[in-house]
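**Q** Input: structures, listed below.
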Structure 1
Amino acid sequence: MSCDHYESLCQSIDNMADWKAGALCTVCAAKVAPIIARLGLPDTWRLVEECLEFVWGSVGQYSDKKEALRLTKALESTPEWQCEDNSFLPFAVKRALDFIKFALLGITSSAAKEEAKKALSLLVEVAESFDTSARKFPSCDTIKPIDIRLQASEESSQERLVKMLEKASAAPGQTMAALRQEANVVAELFRVLLLIYCYDYVRS
């Protein structure tokens, strides 16, 4: 992501209501969910599903800070969260779990805008790492025909999300449906590239 592009997004976020920044965090968390679903332990994934249900239900609504704190502590107690060595594949899950925490904080804290900025920046980095893995296998039948460029797709998604939220005055059903759809589009790209990303990760 270029500095100018990111600065423009940050300026837009600074002018947003906190619930909109929280919505951005929630969408980011949903986008990386396939990484946790496929690579995380079953108990970790069940907890993440609970976290996602909580943050989606809290967008633009009252959020239970005590429940958010409980979920955050549970998240930080997962085995994957303890993985600090990036040479091990569970580190990829740990990095995805960061976005779940961004969402929990974005929904409940007064620093929602800062959490959103961190989430958008880090997600572009994660997308770029998936692209790097995909470029190493240009002849793979699962990659070449669909020509996925995850970083570019994510950057475009971020622009659409910010514009969408700038126009929204509340969080009606139509807006929520659009947010979920945007999350699902990028989540599917992560899911498609995940196998080759893992292969490259383990091989490196």
Structure 2
Amino acid sequence: MKVLKFSIDGVDHIGLFLHLFDGVLLTSKLINTKYLDKFDCKIERINSELITPYFIEFEDKVFVSKRAPDDLINTLKKYREVVTLDTVSNLIGNLFLVGKNGILYSSAKKKDVTSLVKYLELPAKRLRSEYNLGAVVKIYKDRAMASQLLPDKQLDIIKECLGIKNFDIGSVNFGSPYMRYGIEINKDYLIVGERTTGHELVRIEEFFTQ
């Protein structure tokens, strides 16, 4: 696995602008090609400023709002089964955390919660948090790492919701809680933001590559 650290035009939350699936990198067309020279894989450039916040990955599907950019939805369909939902918010991947046992959110429209509950047939629970829960947990395969800034009680609820045994806490980008946007990973690459410390990177790499 190749490990990379970089920022995109000074932004360390690299997951905002790109996303890794196995064998392909999805990236915004606004990203300078100099950042893409590091990757020896298929690259899909999408006419959208943001990438990862638009969708939720759960099991073998990707959930996206019908209000998300058409180009992104059509590209996602090449690599995953895509479920489009009728939601008010288009950045549902930022708002919701979905696991085997439920749906968690800190702030969301009632219609959006109802739409997810109806399709997934899972209970939804609101956690009072200053963070959007979809942004502070990084899930890869059967592992999840949540921000260490979340209270222990909320971490217990998140672990239960996800139904994942391999669960840990950490940080990225020199203490940032935004794990999902500071870490991108597939079978070939582990990418973290430029400000990620050596200690943070070791913890992330050891956890996700065990």
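**Q** Which structure, out of 1, 2, was relative contact order in percent (Cα under 8 Å, 6 or more apart) derived from, given a value of 22?
**A** Structure 2 accounts for this read-out.
**Q** Next question, about the same structure. Once mean projected area of the Cα convex hull in nm² is calculated for every structure in 1, 2, which label goes with the largest value?
**A** 1
**Q** Where does the value 17.0 come from, among 1, 2, when mean count of other Cβ atoms within 10 Å over residues 22-29 is the thing being computed?
**A** That value comes from structure 2.
**Q** Using helix-only ellipticity at 222 nm (-39500 (n - 2.57) for each DSSP H run of 4 or more, over all residues; to 500) as the calculated read-out, with -25000 as its value, let me know the right label among 1, 2.
**A** Corresponding structure: 1.
**Q** Next question, about the same structure. If mean count of other Cβ atoms within 10 Å over residues 14-21 is calculated from each of 1, 2, which structure is the one that comes out at 17.8?
**A** 1
**Q** Could you tell me which structure in 1, 2 was used to calculate mean count of other Cβ atoms within 10 Å over residues 46-53 as 17.4?
**A** Structure of origin is 1.
**Q** For which of 1, 2 does mean count of other Cβ atoms within 10 Å over residues 30-37, calculated from the coordinates, equal 23.1?
**A** Numbers: 1: 23.1; 2: 12.4.
Attributed to the structure labelled 1.
Readers should treat all values here as calculations from the given coordinates under stated rules, not as data from a laboratory. Just so you know, these numbers come straight off a predicted model, no measurement behind them. Cβ atoms are built from the backbone, for glycine too; each structure is taken alone.
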